[in-house]
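Here, each number is a calculation from the coordinates, and none is a lab measurement. Keep in mind that this is a model prediction, so the values were computed, not measured. Cβ atoms are built from the backbone, for glycine too; each structure is taken alone.
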Structure 1
Amino acid sequence: MIIEKYSSILFFLLIILSCERDSEESIDIQGCIDETACNYDSSATIDDGGCVFADQYCNSDCDYTHFESLPSSLTILSGDSCLYNADISVLDSIIRLNSLEYDSPLEVGTQTWYNGRLRFLVAGNYGNSSGVNDTIYFLPDNIGNWTELVSLYLEWNRISVLPDSFSELTSLINLYLNNNVLSSLPDNLENLENLYFLDLGYNELSSVPELICNLGNLNYLWLFNNNLESVPECMCEMDLDWNNNDYGGYPYFAIGANALCDNIPSCIAESEHFELSLDQFYYSFPVYSPQDCDSTSTAVNKNSLLY
């Protein structure tokens, strides 16, 4: 009886193991099974017909794609039309997230490429051909792929948040974000250590992170027409020209039309541009813009001309 009992148990175990083995053997994984393809999948057992191969025009480098035709809004300063796939993927993501109508990611705004990498992008919503053809509301998480981007123009959109990966744009020198709806800035903004020009005018910022004080190369900082009630004391340690204009008549620093009324760092309170902003539409002339410290203040006060 005992032998028969254990024989039955062993029999059922063998059946279970056999079923599991058959189940494992019957699982097919689709993917690219060509080892010479850029997207080769070593775990795949059945080819899905989606193998992608390196472009022969791009020295068989899987990271680049060759484009036969380029829009007139795109300029290549150096190199050929083999463009970096990771840069292209960000443009694709912007199109998808914001439901923009473009036939190609190369049509987004005005682009300048250098040796296959995106270096300049003008994507403001200006209502003309130099920017985007509709409003940008969201920036994708993969925007950090733009590691070689030098200048980024995103004015007149409706961007409310900068993704954390924005801090990975470490080559960025000029950043124009005026006339959006930003209410805060990421703490890791300090990683943009090459930033020279930062325009945050006409947003909805209620605060500025202390780490902005670590932007040692910053020469221009425009914070006018926001909702700032305080700014970090460490800003006085920044190497900014608090009082003067450049040769074009533009201030190096301006912070008018906020709500800075108490506990203001001395460098800012004593700045010649404490109550200065630029006209909203063209930035063509200075505007006298006092701080909103009186609830009875009228909109007229914020928009009276300096001269």
Structure 2
Amino acid sequence: MRDPLGETDRRIATALIATPRATWRELAAVVNLSERTVVRHVAPLYADKTLRATAIQNPFRHPGIRPTALRIRCRGEQSTSIAQALARRSDILSVDTLGGGEELMAIVFLDGATSRDDLLLRALPSGTSWSTYRLLHVFVSRLDLAPLTSTPPALSDVDSALIHALSQNGRASYRELARQTNVSDDTARRRLETLLSMHAVRPVTEVDLTLLGIEAEALLWLNVRPAALESTGLALAAHPSVRFTAITTGPTNLLAAVFAPDMNEMLGFLTDTVSEIPAIMANETTPILEVVKRSGLLRRGRVR
């Protein structure tokens, strides 16, 4: 496993998480380094896949797709094989092993009843049990992903091709995107800017958070007063220790993914931040033991 990143690499990686498609010049201004220094540091990080650039489609812009959190309980000896089998599926965005290894959580983009039945009734082995949480509204940092109040404009074949190309390389140039989708550079730029402005796709910089000094991650399964769901979701999503929050169906109604330098800091987040939100009536915290897949990308060495 790679050693944690040095201070300069960590600053650059953190800036790229915030702005995945920033130019090197823009990035240099953010981290207060020369453009040449930024390129010298960042090139090997992408080359050895310490940093990976991808993109995630917004499921709420794709009628028929049902974003769902799947919480699976299984025998400890089953967890590795189940996690790996789930991670290989293209319709699953992320897979985490929770607690002491007897639980898994996956984010899946279900495409209709057939996809649901194939996953729940055929892909999962006997002896497992699960709970499903339909994601009704997602807050990612300061980006609000929500079901639309009206039917979204249909994506063209070019739009779908651009989203796919961007998922393969979230930092692909307009020229490269144009080449892959058989359109002009100007068309690729214009269509991608439109897709980004309507939040149909979200560029992502993926990195193992332990390389940034983050040793503790957890999921919070929250029960929140219904009238305060949106305000609570927004408040948590704005916190720098929160990756995302989602309003859900199921046994709880708000899911939050959080991280901290260590478990003591995680405790501080729970006691100083979560406990101060009066609308939160109950919370179950499950530590993330291992990340198997995130942002649609398999973690190196976790899936054979």
Structure 3
Amino acid sequence: MSVEPLLNPYYERVKVEADAWAAMIYGLDERMTKRNVKANFTYMNAIWASHADEEAYRKMVDWHHWVFAFDDQFDEGPFKEDAYLAQREIDATIAIMTDEHPPIPNESCPIRHVFQTTWKRLSERADPGQQERWIKNYKDYCTGLIRQVEIQKTRKRLTVDEYIDFRRQSIGAMPSCSLVEYACGITISQSVLDHPSSVECEKISADLVFLVNDVLSLRKDLELGVEHNLILLIKNQGLTDQEAVVLRYVEGCRNIALDNLYWSYKSGRYLKDEGPLVRATRILNLPA
């Protein structure tokens, strides 16, 4: 996690094109357009897809423009505590990944439209096995989102092990792992992916992603009343802030976790303009 990441050579060009496209599709006003540009999903993908060709790289950037908009609906939007609406949206999205699904006009539902365009591009290049794996991991991610909604609605207190299990699903790292084949232009047999070492590698990657997320998003989560955060969970067990932030480091799918770390400092999504300062000082000021 301490290495300097490589960047995709198409970063500059893809960023301009992808940000402009997202602003148009989502109908963003000037303020939200600037916010999206600063979020810099292109930078995130430039690290973990550093060797992808321009077409694959752009597809992954567009997918992340989708997944963050989609996921925010469950974190702080209309599905936060409404399991019925959440499941209905998930079912509608899963249905898109079928050959017979009709085109979705951008005007009717921009988020579903973006997902459909990314699925179409994936299915044109990925073989059936890759598509099947991606659908499976996407469904697992959605299962995590539904679990999150139920936890938020019932205010259920989780153990650390229960929390880690559900966050591995809801953080969305597994669908990203499935895109590695697509990004790198490679094919891996299912037997290799089912090997315990591969499974453990994916789990560790997801763990690193949500650990970084939970530490750096702590202030935002406190401000918004978001409770699914490991630091808050550990604090509720009677530990101090310092004890709660002492997290173990493990080795795994380094690039996916590494991009999340660097992007979180750079994008402004959680830390606004303070990313470089927080990274340099390792101090995160919390609301009183």
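Some values worked out for this structure:
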{"item": "With helix-only ellipticity at 222 nm (-39500 (n - 2.57) for each DSSP H run of 4 or more, over all residues; to 500) derived as -21500, matching label from 1, 2, 3", "result": "3"}
{"item": "Structure responsible for 19.5, 57, with Rg and Dmax of the Cα atoms in Å calculated and labels 1, 2, 3 on offer", "result": "2"}
{"item": "Mean count of other Cβ atoms within 10 Å over residues 154-161 derived as 10.9 - corresponding label from 1, 2, 3", "result": "3"}
